[in-house]
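Structures given as C-alpha cells follow.
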Structure P
Amino acid sequence: MKKVFLFISVLSIMIFSFSSNIVIRVPQDPDFLDPHKAAASGTYEMMFNVFEGLLKPSPDGKVIPAVAESYTVSDDGLEYTFKLRKNIKFHNGEIVTVEDVLYSLNRLKGNDKDSALSSDFQKYVESIDSPDSQTIKVRLNTRNSDFLVKFVAAIVPKKVNLLNDNPIGTGPYSFVEYVPGQKLVLKKFADYWGEKAHIDNVVFKIIPDEQTSLLSFLSGDIRMYPRINDIQAEMLKDRYNVIKGEQNMVQLMTMNNKVKPFDDKRVRQAINYAIDKDEIIQLVANGNGTKLGSNMSPIMKEYYEEGLEDYYKTDLNKAKQLLKDAGYSDGFTTTITVPSNYKFHVDTAQVIAEQLKKIGVNVEIKQVEWGVWLDEVYSKRNYDMTIIGLTGKLSPYDILRRYLSDYPKNFYNYENLEYDEIINKAISETNEDIRAALYKQAQIILTEDAAAVYIMDPQLTVVTYKEIKGYTMYPLYVQDISKLYYEK
C-alpha cells in the first residue's frame, strides 16, 4: 500500500512539475534586455512575453489595446489619443502611471540630453503630452499611415534604471534571470491585467547546435523546439505535436551594394540568374518554403506583388554574359558571412556556393558567432555577402523601409532615390489602394535592381510534447507562452 501511495505521490509531483514549467530551445543569446535597445529578433522572440506597449500585436497581424484600453486617431491622421488602463501593474508591483508612459515614449523620441532610441519617433513625433492622469496625446509632424503599429513599443517604469540588468514590463511573464550562453528564465506574473498565463515557469534554453537541441528534446530536457528543421520534424511527427505555418520571413542573400564587385548592378543580376531557388527550397527546407522575388512575403496579402519570384529564372548563360559585360569574364572570389547558430542559413550558403561555381564565382563561407555577425555585418557593414532571415513586421512600410538610403539599419548599403521617393510617398498616402500600388512598385524596383537575392519565406515548424497545447502562430518572430497549457 505504501509503495502504491509513493508511486502516486511521485507521479503527482511529476505532473505538477511538467504542468508548472516548460523549457524551450532558442538558438541564440539576446542582444539587449532593454526593449528599446534590442535589435535582434531572437530577443523579441523571448521578451515578447515580458513587455507590452500601449498596443500589442494580435495573432492576425493587427494591433490591439494593451497598456492603453482604447485609442482614437484624428481625422488628419496627425494626433493619436490613448486612454490608459486603470491600476495596471509593472512586474515590480508599481502601478503604471502617465509619467511612466511619457518617460517611455520620450525615451524613444530622444531629447537634448539623451539620443533617440527609435528613429521613427525621432523622425515623426512632434510632441507627447498628457492632458490628464489617464490620457496620452502624441502628435506627428507629418502623416504616417503606418505609425499606429509603433505603439507596440514597450512601456517601462520611469524609476527603474539599468533596464538591461533589470527588465521590468507589464506582460504576462516577468523576468527572473539571464545566464549568458545558457538560459533566460521567466515566471508567470500573478498580477497581470489580462488573461493569466497557464504555465508558471519558463526557461528559454540557449542551444545553438541543432543536433544537440534534438537530443535535448528527445531526452525531455526541452519540451518545445521552435524552428526545428523539417528533416527532424518528419522523424518526430508520430510521437509529438508538429505545428507548421507561414511566418512572414524573407530569407535572402544580401550583397553589399557599395563594395566591389557588388556595386555593379550587372554583377548582382548575374548572381541572381545563377541561383536556383527551387533547388535551395528542396534541399534546405525539404520543399517547405514559399519562393520569393522581392523583400515581402505573400502573407502581406494586398501589399504583395505577385510574379516577381520568377523574374530571375535560372539562366547560367545570361549570368556569364552579365559578368563579362561587367568586366568579370573570369569570375571572381568572394565571401559569404553567415551566423553559425543558424544552420538553415549555413546550409543555404553551401548550396549557393556550389551554384555560383558554375559561373566562375568562387565562394568562401565564413561562419561567425551571432554577436560577431551583428557587429561586423549589421552594424559596421563589413562584408561581401551574407545570408539571413528578415523577420516579419506588422506594416508594409516597416518591411520596405529597410532599403531607404537614410535608414540607419540599411546594412545592404542600397541606395535608390526613386525607391526613397516611392516609400516616402506611400507612408503619407491616405488612399489604401494607392498605398498598396506604391508598395508594389517599390518591390519591383528592388527586384529589377537586384538589391539582394530573395530566396524564400521558410515555413515555421515547431515541435512540442503531446500534452502541450495552445501554440499560437503570429506573423512575427515571437513565442507567445501565455497561451500554452498542459492538457490534463
Structure Q
Amino acid sequence: MKHTYIKIALIALFTFNTVSCNKEFIDEPQPTGIAPTVIFASLEGMEAHIAGMVRWLRTYRLSVDSAALNSIYYARAVKGNDLINRTTWFQYDYGNAYREPTWNRAKFTWEYLYILVDEANVFIEGAENSSVPNADKKTLIAQAKAMRALAYFELTLEYQHTYSFDTSLPAPPLYKEPSVNTGPLGMSTLQEMYDFIIEDLTFAVNNLTENRISKSYINMHVANGILARVYQTSNNWLGAEKAAKQAYGGGNPTSVLHPNQYNNGFDDIAESNEWIWGAIQTKEQNQGWAAAPHVISDHNALSYYGTFVNNDFVNLFSDTDVRKLFRNHYNAANDSYRHWVTDKFAFSFSADIPFMRTPEMILIEAEAKYHNGDTTGAHNLLFTLQANRDVNAVKSNNTGQSLLDEILVERRKELYAEFGVEWFDAKRYRKGITRTGNHRILSGLEPDDKKFFLKIPLVEIELNKFIDPSINTNR
C-alpha cells in the first residue's frame, strides 16, 4: 500500500465518482463527500459509500492503460498468443517486459487495488459499528467483503507465482482493517491471502441474494463467480464446480445462453443476457478514451486501433461459429501482424465493459467436473456450449488431457480480450505461452516464468519499512 500509505479518504473516492442518472443508474444511491460519522449513521449513507466503490471499478486513475480494473484485465489479455498489440497503449504489456518497480504497471496495479481494499475496510469497520440494524446492513457488508476479496485475488495474481507453485511465498500485505488504524504492514504469504479471500467470499455468498441495483453491483451470482475463479486457481474443484453453477443459476445451460447476442458489440449490459457483471457507462459518466478492450480493439469507430488477432487463433473457429468476428480490415498480407482484426467490441464512450459472463461459469463447471472425475459430464457440458455457438459443431472423441485441453481452448475462444483468460489459465496450470503465427514480437512466457508477475513498486518499498528492500531480488 502506498504509504502516504493510501490514506484515501471517503471524500476523495466519492469526488472521483460522481453520479449519473442514465441507463440503470436511475435509482442508484449518490456518492457524497460527507463525513464517515454521517455516512454510517444511516442505510442511505452506507449505500452511497458502496456506490462509490462500484464506481471505482470503472474510474480513470492514471492513463489509458492504467485506468481501472479493465486495464488490468486487458494488460493480461495481450501477454498471450491469441492477440497482437501494435505500438500504442498496452504495447509494453504485450512485450511481456512491463513489470519493473518504477514503471506504471507495477505502481498503478498496486495502488489501484489497495485503494479498493482500504475503502472496503473503512466501510466494513464503519458498518459493523453502526447502529443501523444488522438485517439492513449485512448485504452491504457482504458486497464490501466481495470487493475486498476481488482486490486481494487480483493482487495475488499480479505479484507472485500461482498458488500451486508454493503457498509459503511472500504475497502483498494483508490489511484486514483500515490502514489508518494499522499503519504499514509487511508482506503476507499466498496461503494467508487465499485463506482470507475465501473467508470474505464465503461470507458474501452466504449473505447476498439475487437482488441488486444493477449489473454493476455484486450479488450472490457475482460473488460465486469470483469464488469459482479463486477455487480454480487453488485447485479446489469441488468448490469450483458448486460456485460456478451457483454463479450462472444452474439448471439447463442452454436456457441461459444467447448466441444471437454475441455479435452485438459487447457494449450494452442491458441487452446482454449472458453478462453476470460489468461496468455500466453512460455518455456523461465513463472512462473516455480508456475503456479497454473496446477503445483498443475496435477498428470501425475512432479509437486506438491497437488490437490484432493471431492467424493461428482465428483458425480455431469454424465459419459457422457465431464468435468468428474476424476480418482482414487493412487488406494485409497473411504474414502481417495486421492481417486480422476482431469486431467483438464496439467502442463508444457509453460502451459497457464485461467483467463476468455466463459462458465462463459453464466452462469452469465443465473443467471442475473433469478434475472431479465426471469426464462424461464435463464433455457433455462443453459440447452444450460448443453446439450453442456453432450449429454445425461436432462432438469430439477427446478423453484425458486432450479433453482438458479442449475445454481450455474453448475458454480462449469464448472469452478472449475480456479478462486475460489465456494468461490466467497458463499461469494457474504452470504452463508457458509460446507465440506462433504472425506476431510482431515473439516474446512468450516459460512455465512458471517470473514475467507472469510484477515487481513490488519501489515507492512502496521506500515508504514501508516493513517490506525488505531486497524483496525484488531475483524477481
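For the read-out mean count of other Cβ atoms within 10 Å over residues 271-278, a value of 22.5 was computed from one structure; give its label from P, Q.
P
If you work out mean projected area of the Cα convex hull in nm² for P, Q, which one comes out largest?
By mean projected area of the Cα convex hull in nm², the leading structure of P, Q is P.
Ranked by distance in nm of label points 7 Å out along Cα→Cβ at positions 95 and 151, which of P, Q sits at the highest value?
Details: P: 2.2; Q: 3.1.
Once distance in nm of label points 7 Å out along Cα→Cβ at positions 95 and 151 is tallied for P, Q, the winner is Q.
Quick check: -13000 is what I get for helix-only ellipticity at 222 nm (-39500 (n - 2.57) for each DSSP H run of 4 or more, over all residues; to 500), calculated from one of P, Q. Which structure matches?
Q
Which structure, out of P, Q, was FRET efficiency 1/(1 + (r/R0)^6) of positions 79 and 223 (r between Cβ atoms, R0 = 35 Å, to 0.05) calculated from, if the result is 0.80?
Derived from Q, not from the others.
Only the coordinates and a few stated rules stand behind these numbers; no lab work does. The shown structure was predicted, so the numbers you read here are calculated from the model rather than taken from an experiment. Cβ atoms are built from the backbone, for glycine too; each structure is taken alone.
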